[in-house]
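Next come the structures, one after another.
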Structure 1
Amino acid sequence: MKFTFEPRRTRRDPSAERPTFRVARIWSDMSGRRSEISHLIDRTYDYASERELRWHLAERFARPVGSLTLERL
């Protein structure tokens with residue numbers, strides 16, 4: 001399952017080790033059909049990495065992490 005997402009920067013938290021981002025918009029691409037699925041995830045969550053987003057999507061859609069790919073816009 002392929003996902004394409006548009007990140008949005010978050011305010012810098014002095015206690016955070018590195019910058020975080022939020023998902024502004026996200027699309028799934030299944031068999032060449034692209035659908036916006038932004039409404040299916042919590043877009044207020046601050047992700048520390050794309051890897052964390054991938055794990056979140058795997059859990060949300062009950063898929064193995066290795067079966068997901070992410071592409072940043």
Structure 2
Amino acid sequence: MNSRKKRQQEYLKRKEQKKMYTPEGYLKDPVDAKCPYCGKFNKSCSYVNSLSRAWARGICAKKHNNVPID
């Protein structure tokens with residue numbers, strides 16, 4: 001195997017390890033993570049651990065309860 005293919009395989013392995021989201025939901029979420037507004041599991045609004053997910057929860061709150069975003 002030449003060095004280019006070896007580097008390519010290593011890159012694909014690292015990329016799979018960094019993956020956070022699958023079609024079934026987020027991989028690193030706790031089992032009991034549930035959005036308080038829409039009641040769904042494994043969605044971006046169910047568990048807040050980053051800024052983008054905090055924005056998603058804010059949008060979910062506005063959508064379901066008409067809560068203004070501050």
### Task
Compare distance in nm of label points 7 Å out along Cα→Cβ at positions 3 and 35 across structures 1, 2 and report the one with the greatest value.
2
### Query
If you work out relative contact order in percent (Cα under 8 Å, 6 or more apart) for 1, 2, which one comes out largest?
1
### Query
Any idea which of 1, 2 comes out highest on Kirkwood radius over Cα pairs in Å?
2
### Query
Among the shown structures 1, 2, from which was the value -14500 of helix-only ellipticity at 222 nm (-39500 (n - 2.57) for each DSSP H run of 4 or more, over all residues; to 500) calculated?
2
#### Entry: With distance in nm of label points 7 Å out along Cα→Cβ at positions 11 and 27 derived as 3.2, matching label from 1, 2
1
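Taken together, the values in this text are just the output of simple stated rules run on the coordinates, not laboratory data. Treat the numbers as computed from the prediction; the structure is a model and nothing was measured. Cβ atoms are built from the backbone, for glycine too; each structure is taken alone.
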